[in-house]
Structures are given as structure tokens and as C-alpha cells.
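Before anything else, here is the set of structures, which you'll find just below.
What follows is calculated from the coordinates using simple rules that are stated; it is not laboratory data. Source: prediction; values computed, not measured. Cβ atoms are built from the backbone, for glycine too; each structure is taken alone.
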Structure I
Amino acid sequence: MHSSGKFLFASNRGHDTITVFSIDSKTGALILADYFPTQGKTPRNFEIDPTGKFLFVANQDTNNIAVFQIDSDNGRLTPTKQILQVPSPVCLKFMAVE
């Protein structure tokens, strides 16, 4: 879920997409907003960065992590064209560095 509480994201390995749902603020119901290709195959995991501005997708079978910008108004994902080559990524976590 996005830190704003307005969107929920889900990965789909069958068709290699991230699905975006908007969340009804009164009922909590999920409303399908859109699907976005993950820029790879078999999205094992994804993570939203601490600022809530970017979503990173670990595509296991194409050995990459794709970076998307999140539109804070509607949850839409835009590829940043930043793709990191990583062998078989399966889990992403952000860590605080002190």
C-alpha cells in the first residue's frame, strides 16, 4: 500500500504486470485503476521507496530491477528507464543508513 493510503499495488507473474487499485476512502473498497508492464519477466517482489515517489520491481527471470515513478494523484506508474541488472532478484528492502 502507498504511504498516502490512496493506492494498493499488486504484482502479477502470469502476465508480468503491476496492478494499481485505488482505495475508496469511505468504504475501503478496492477499485481497479490500471495494469503496468514490469519491464521484465516474473516479478517476484516490489517495494515502494521511503519517499513514496518510486516503485522498484524485481524481475526474477530477466535478472533486472526496474524503477517506476508513482503519480501521487492517481497511482499511475511511469517507467524511469532505469533498469538495474541483478542476477535472479527475489526480494527488495530499503534500509535506513545512519
Structure II
Amino acid sequence: MIQGRELDQWMAAQPTTWSTPSARDTTSLPLVPLVVRDAAVDGQESLWISLSVPFTYVYDTSGEKRRTVQFRGAGEIRPSHLSFAADGRLLVTPGCYIFRP
């Protein structure tokens, strides 16, 4: 389960009820904004989960959250893609940034 105080405001803003579509409207569906943008596993098998809010959670192999990361480059970064190079560097887009975890 993904949880943390960084998600509290996002969760509070989610709808609690859905409107009933009319009989004529068979193409509309309610949408919930995504919260997970991307995920990747590093060389130590830790799971990195990039969120829509400007934070990335890092979980160990037992499922415990080890840390919360906030990326900065030319301002705040909300990664849409995470990948790890063979030497352990974290590659983040947008911006093509490289970090040492």
C-alpha cells in the first residue's frame, strides 16, 4: 500500500460520489487523476515510485518505505520516467537529469 502525508491533500481532493450517466450518454466514464506516474527497481531491488505530487517513494524488498525523495533540477521535477544505469545512477525525465541515489 502506498501511503504518506504527501498524499493526504491529493486523497482529500478525490471525489466521494459519482454522478449517474444519463440513458443517452453511454460514452462518458468518470475519471480519477492518476497518482503513480512511473516506477522502477534499482540495483538493490528497492522500488522507486514517482507520484503525481512532487515526491518519489522508495520501498525496500519487504515493502517498507525507506525514504521520500523530492527531485530538483531547474526547479521542481515530477518524474514521468525513472530508470537506473548499470553504475547505479538514476536517470529522470523530463529534463534528462542524472542523480546518484
Structure III
Amino acid sequence: MYAAFDAIAMLYHALTHAATTNPAQIASRLSGVIFPGFNGPVQLLADNHQLQKGVCILRWQKVSATFRRDAEATGHTFAPLRYFDPWSIRVSARCDMQRP
């Protein structure tokens, strides 16, 4: 669900800033763009076309005073353990795609 939100937000951002529906111009606008995603900034890296976004590590646990939201009446919830921002988990990759 969150990836779908980010995909729509990214496309909306590109369409708005490119001010056109020309696919080549929209693709060019997407390259390197940073936009507000569901849980923080997201970037489509210009050099390798990978989507870079934060990662949240969660634990499935019983509902507690700190984490009270029950997931689907199970008595359990997802509790956040750690968040890694997009810039700290970037790995190098290469893309040889040729744009039209």
C-alpha cells in the first residue's frame, strides 16, 4: 500500500512540475527527483534509477500501554524498532539504460 502511495505521489509530482503529458519529458523530470512519500522523503536516483526511501523495522508484539493500536482484533500490534533514513542505506548500483 505504501509503495502504491509513493508511486502515485511521484507521478503526480513529475506531472505537475513537467507541465506536460509528454512521456520523455515526464521521465526526465522523474530522474533525481525528491518528493514527499508516505513515511518521509523519497528519491528516484538519477544515476541508476533506483527508488531510495526510508526503511522502518517493526516487531509484531502484544498490545501494550505504549503501543495500544490493535491490529484486526488480534491483541497484537506492529511496534517500531528502528528507522533507517534513505541516505544512510544507499548502495551503489549501475544502470546502462539509454533514454530515447
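Source structure of the calculated read-out (distance in nm of label points 7 Å out along Cα→Cβ at positions 13 and 85, 3.4) within I, II, III: II. With volume of the Cα convex hull per residue in Å³ derived from the coordinates and found to be 99, which of I, II, III does the value describe? Computed on structure I.
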